[in-house]
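Asker: Each structure below appears as structure tokens.
Computed from the coordinates by the stated procedures, all read-outs in this text should not be read as laboratory data. Just so it is clear, the model here is predicted, and its values are computed rather than measured. Cβ atoms are built from the backbone, for glycine too; each structure is taken alone.
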Structure I
Amino acid sequence: MGDLNSRRGRIQGMDNKAGNTIVKAEVPMAEMLTYGADLTSMTQGRGSFAMEMRHYDVVPQQLQEKIIEKAKAERGEVKEDEE
């Protein structure tokens, strides 16, 4: 659960089924791209996960700026303060 929190996740609940703990959370897709490998490492290969698209949400302002700057850099555009 701590790892999901560090990925800007919001824990929705936990269940126990057949000796397994099921954690339900909402986490931004961008934060889940490396989760499979990280979960395998954290659980010595015993953990698994499934995800589905639920909804779009607002991106925090500081991340918006990073995303825009990265996109501009990929297109070869100059930063506004460098002009």
Structure II
Amino acid sequence: MEEVAAETGGKACINENEIRRGVSPAAADDKASYQTGCYPENKKWDSKYRSIKVKIAQGDTQIRYRKGYSAVDAGQNKNST
């Protein structure tokens, strides 16, 4: 779980029997969050993994973000004829 959380920008809640201890921090994160997006310049959809790096000017700010993605053309359906 920790590996998946780190890769996707999430946070793992492990050995938490009390659901409020896991849900409350997630709800609090939503109060001070921003969402960004990007369009890759490299249009070669070769299914390879591409890393993402997010930089911010405020050194004391904690950020969580997805570390990369697989370059797959979302518009291409392999099951169609």
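Asker: Given that distance in nm of label points 7 Å out along Cα→Cβ at positions 36 and 60, derived from a single structure, equals 2.1, which label among I, II identifies that structure? Each step should come with its number before you reach the end.
Answerer: Values: I: 2.7; II: 2.1.
Comparing all candidates, it corresponds to II.
Asker: Tell me which structure, out of I, II, gives -0.77, -0.91, -1.38 once log10 I(q)/I(0) by the Debye sum over Cα atoms at q = 0.15, 0.17, 0.27 Å⁻¹ is calculated. Mind showing how you got there, number by number?
Answerer: Details: I: -0.70, -0.82, -1.43; II: -0.77, -0.91, -1.38.
Working through the options, I get structure II.
Asker: So if we calculate FRET efficiency 1/(1 + (r/R0)^6) of positions 20 and 68 (r between Cβ atoms, R0 = 35 Å, to 0.05) for every structure here (I, II), which label has the highest result? Provide the component values of the computation, followed by the final result.
Answerer: Numbers: I: 0.25; II: 0.60.
Max of FRET efficiency 1/(1 + (r/R0)^6) of positions 20 and 68 (r between Cβ atoms, R0 = 35 Å, to 0.05): II.
Asker: A follow-up question, please. On relative contact order in percent (Cα under 8 Å, 6 or more apart), which of the structures labelled I, II is highest? Walk me through the intermediate numbers first.
Answerer: Working: I: 15; II: 37.
If we compare relative contact order in percent (Cα under 8 Å, 6 or more apart) over I, II, the biggest value is for II.
Asker: Among the shown structures I, II, from which was the value -7000 of helix-only ellipticity at 222 nm (-39500 (n - 2.57) for each DSSP H run of 4 or more, over all residues; to 500) calculated?
Answerer: Working: I: -9500; II: -7000.
Label of the originating structure: II.
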